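S.K.: Following are the structures in question.
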Structure P
Amino acid sequence: MVVAVLGAVLAGLLVAPALRGLVLRYAVPEGEPWCTACPSCARELRGLPPTGRCPGCRERLGGPRAWLVEAVTAAAAAAALSAAHPGDALLLLWAAGPGVVLGFIDARVHRLPYPLSWTLTAGLALLLVVLELADGRPGVLLRCLLVALAAAALFELPSWFGLMGDGDTVLALGLGALLGRYGWAAAFTGLFAAMTLAGLWGVTRAVAALVRRRPVRGLELPMGPFLLLGALAAVLLQ
């Protein structure tokens, strides 16, 4: 297990440059075009070093702090391979890639781009079908579908009033399907953990603003990172 976890950490560090590049590409405000090239030298950005500088002109391109994406990616990969069942590890590893990118993007610009959220959701759906049919448990797929629809509905209703984004619904759909593999109790645990973490984060930010005597406004919460953390916790607790 130790060797596997160390291998996961190494693999996470190897794919992190590509993930950092995706964060920069998609972390743009709603309505703006994706950032596909360095604004200074026009070099296409397919991957970025841990410093976040353009490989061509060495300009700092912004985005997450140095080595932060790499650390989170390595931790996510290690957590995925610590799962007891190989199928669980495979599902978590798939979710880790786009999940890390979505988490950073949502924290930065409060959106979950469709190209990434649907990639995560569609991949989880395909893996769940293959794994459950291979295990001879087609009935579990029905539960996955029901949990996915319930989770998506939970986030779709607030989106009608502008309280959530459509990307939150897509992410909840995929993570709901994942949690459905473990039962309704696991799904409730994952969603409850996500809501609790989001609430604690919101309260912490509000208190910090009051302590610094700043207006308590602009405290919109990015739900993506909390949904991902809640799902991860619920799976690892099984």
Structure Q
Amino acid sequence: MAVERTAPPVALVTGANRGIGYEVVRQLADRGHRVLLGSRDLGKGRAAAARIDPRGERVTAVQLDVSDAASVTAMGEWVTREVGRVDVVVNNAAILYDTWAQARSADLAEVQRALDTNLFGAWRVTQALLPLLRRSPHPRVVMVSSEAASLQSMSGGTPAYGVSKAALNALTCLLAGELRRQRVLVNAICPGWVATDMGGGGGRPVADGAAGIVWAATLPDNGPTGGFFRDGKPVPW
């Protein structure tokens, strides 16, 4: 008698052709997920997917510009048609760590650009995939945030990045409350200062920062929701 195999969970990771997103894809694939690697440049996404999974069995690149509503809609339609399920969404795509700027003189066009990716990008992607998440037995949404978003410690600098990530934290709380009855766990994760193109040199290893994100993506059904964590421990809002 043939043994029925359970299909692996499907995770979509945005901004995943490099940095933390790439490492999250690698770790989720190693844990048995089928991973959709979101990348604005599909060629770069395919190259990244091939480095992780040369045979193309676990990782598939998907063209996705989270700041472009049409791109997000096309992604959602493709995933629904070609894959038919999503169990985990990791909203990792982010831009503009504006260490040179201050709120009192910030270029508001830059702030708006940061919000369009860091906040509205995550919002668009989550809305587009929510019908599939609702059908998942173990749905998870992970917002990759930053301690720069913590109101308790916020005192100046990086206005576009900090405000956009603080707003992302607020979205985390709203979605967690609204989706609690549907068993969707929604959490914000600070990966810490990580040595990436955005974070610069000298930070912690990328694998360590990604591990906290993977923790939230693979929480048990009785795990927390509506929280802000780093390395599995709460971070002050």
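S.K.: If you work out distance in nm of label points 7 Å out along Cα→Cβ at positions 35 and 147 for P, Q, which one comes out largest? Mind dumping the intermediate values first?
M.R.: Numbers: P: 3.6; Q: 2.5.
For this comparison of distance in nm of label points 7 Å out along Cα→Cβ at positions 35 and 147, the top structure is P.
S.K.: Here's another thing I want to ask about it. helix-only ellipticity at 222 nm (-39500 (n - 2.57) for each DSSP H run of 4 or more, over all residues; to 500) computed as -24000: which structure among P, Q? Spell out each step's value before the answer.
M.R.: Details: P: -24000; Q: -12500.
So the calculation was done on P.
S.K.: Separate question: Work out which structure the value 18.4, 59 belongs to, where Rg and Dmax of the Cα atoms in Å was derived from one of P, Q. Before the final figure, lay out the partial values.
M.R.: Details: P: 18.4, 59; Q: 17.0, 70.
That value comes from structure P.
S.K.: To continue, here is another question. For mean count of other Cβ atoms within 10 Å over residues 67-74, the calculated result is 16.0, so let me know which of P, Q that is.
M.R.: Values: P: 20.9; Q: 16.0.
For mean count of other Cβ atoms within 10 Å over residues 67-74, the value 16.0 is produced by structure Q.
Values quoted throughout were computed directly from the atomic coordinates according to the rules given, and no laboratory measurement underlies them. Model, not experiment: these values are computed from the prediction. Cβ atoms are built from the backbone, for glycine too; each structure is taken alone.
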